[in-house]
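Asker: Some structures to go through are shown next.
Here, each number is a calculation from the coordinates, and none is a lab measurement. No experiment lies behind these values; they were computed from the predicted model shown. Cβ atoms are built from the backbone, for glycine too; each structure is taken alone.
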Structure P
Amino acid sequence: MWTDMHPINPFRAALRAAAAELIGTGALVLAVVGSGIAASRLSPSDAGLQLLENSIATALALAVLILVFAPVSGAHFNPVVTAVDAIGTARTPAGAGRALLVIGAQIIGAIGGALLANALFEVPAALSTTERGGAGVWLAEVVATAGLVLVIGALVRTGRTAHAPWAVGAYIGAAYWFTSSTSFANPAVTIGRMFSDTFAGIAPTSVLPFLAAQIVGAAIGALLARLLFVQPASASTTMRADGLASRIRP
């Protein structure tokens, strides 16, 4: 695993983390939206096959992106993961500032990824008209996000972050199918997908309830991780060093 040979000041480290999160989140949304467009063209009459193609591409891309960017930023690619991490490990103005910088980068990257996917497939840039909502869908986002944060928290608190790439990718790939919302589970990705009126898009009017459900789910997942998995006092495993993000300890 690549690591710096020379010390880096906190400001430079924060900028590098933000850049990695911008690129990584953009690439993730590119995979989600781009594979959705490809799936709708390759299998125009089979919605199930479209979802299968979309979910496989997303899961594989997520695993690879975590492997690539974890040493730089922790490979969160998700504002709720970054927020839970910051609450658990960096209760300082500098830590909060870094978290806000990273979250801003994630959102910008997500929008850029959606626009790039549109351009690659020559789809006109437009806001999505796909309405997604209802009690079952919002509950699905709570469950999907809680499950994601619980998976990450379990790995971090038990020192198994080396398994994060395949475990997180597998969870998201599966959650596409066992949730009625197809498991967005990510505020940045949700916002980004608003900018593509394609298979993976979400209408602007549907976004706020999704974000609220994801925040609730993240809080539940973090609490469950803390209750179920006791982290040894001597544990120093961090997502930033060898897995997905810093210790999740709300």
Structure Q
Amino acid sequence: MQLVLLMSRAGDDSARTMRYLRGGHVDGAIVVSFHEADGWAETLGTTGLPTVFIGRPWAAGFGVPYVDLDNREGGRLAARHLAAIGRTRLGTVAGPADMTAAVDRLDGWMQGVREAGLQPGPVIHGDFTTTGGAEAARNLLADAPELDGVFAASDLMALGVIETVRGMGRRVPEDVAVVGFDNHSLLAANGLGLTTVTQPMVDMAVTAGQLLIRAIENPDQQLEPVIYPAELVIRESTRA
């Protein structure tokens, strides 16, 4: 099988990509890292082209199968863990508000904070990058300098949070405990291991490929979503 990779960025002509997908050039498509305004589920769901999403699509009711992680539970685990180690003033650097993974992680985080009997703290949105995480953390700590626990919705943003916290003369985890998301096995400066929620991207990608092949070979078969469980990996960034 031949793999074709199409990159669609903000501001690109998505109609051009859609014409290519509809033009008989491919037998199926896997859609990754999409935003609410993209409209991929609505459009592809009505073309008859076998399609699988990695991540929950925004639009429901189009019968497009997808592979995802239980992002809500991941956010909840992060909140419950920070509360369990005695952190009571919590904030979060959430992901982009137009991506379902970020929305679900934030929802789960809020649920976990409430379950722990704590007041929801400030929320600043980042862009899933280290630079974006650092900038968001500066705004977060400017608004609430008393925070002693931060959840970042990606490991890259968590590294930016740690960088900002240390740049303000505070220690991780003694002063501010930090939890990330993805389990990319990234190390902060000085070799600090990151507590994080595991996202098995390789397994998810393999499953998406298998689902797509099934959809191509059996177009009338109804494929159900595959949701991987969230797991928390505890490392030095939350060990006082």
Structure R
Amino acid sequence: MIEVAALTKRYGDFTAVRDLSFTVQAGEVLGLVGPNGAGKTSTLRCLSGIIAASTGQVRIAGHDVTADPVAAKRQLAFFPDEPRLFDYLTVRQHLAFVARIYGIDDHQRIAEPLLVELEIADKADQLPGELSRGMKQKLAIACGLLHGPRVMFFDEPLTGLDPLGIRRMKDSILRRARDGAAIVLSSHLLHLLEEVCSHVLILKQGEKIAHGSIPDISSQFALGETNVSLEEIFLRATGGTEN
């Protein structure tokens, strides 16, 4: 579903991501972790086609992000850590606008259950300026889910959510993975990744230093110990660097 081959991203003389290759299959949730500046956000932006890779190839549901960007982007949703909304569109108008972009007929049939699921149905006629930080995040997520993406990229998706909102967002991510979506989730909250991810990719200075299922990664860095947390695995893999 997500195929990344020899991805490199440079900003002038600085290489943010170097020769990165991995895949994410339908139903998998990949946790993307690394110290600050490891290249996580650059990776997600390259995967979603927001910025162009310097070299390498990214395919989304069989479509090359560079050669066939429209077809690739129809299959994906990218959720940044900071929601970007229109100041003068209400919650309901945001969803109607996104539906027009994707050519979705009778979008209310899809939009209303999303509003209920994300607990913003009672805010449907409010403007972003009237919403809390967490409610803005939920609106951005509702807009991204409206077209039924098969691939999802989350960059710190729980920012601003209260404990109940965090729990429900975890459930929403897992439910979509069970329905066959391929998901990449970047977060500093390692306990979140441990609860929802099937696989982990650890970056350091733009390079892959560990990748695999959580049991495989655990066995690689557990050093014979049992019940080693993902946080401890991360610290060992990165040489004790804090996330």
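Asker: Which of P, Q, R yields 27 for relative contact order in percent (Cα under 8 Å, 6 or more apart), as computed?
Answerer: R
Asker: Follow-up question, since we're still on this one. Given a value of 22.2 for mean count of other Cβ atoms within 10 Å over residues 92-99, calculated from one of P, Q, R, which structure does it belong to?
Answerer: That value comes from structure Q.
Asker: Upon calculation of mean count of other Cβ atoms within 10 Å over residues 76-83 from the atomic coordinates, which of the structures P, Q, R produces 28.4?
Answerer: The value was obtained from structure P.
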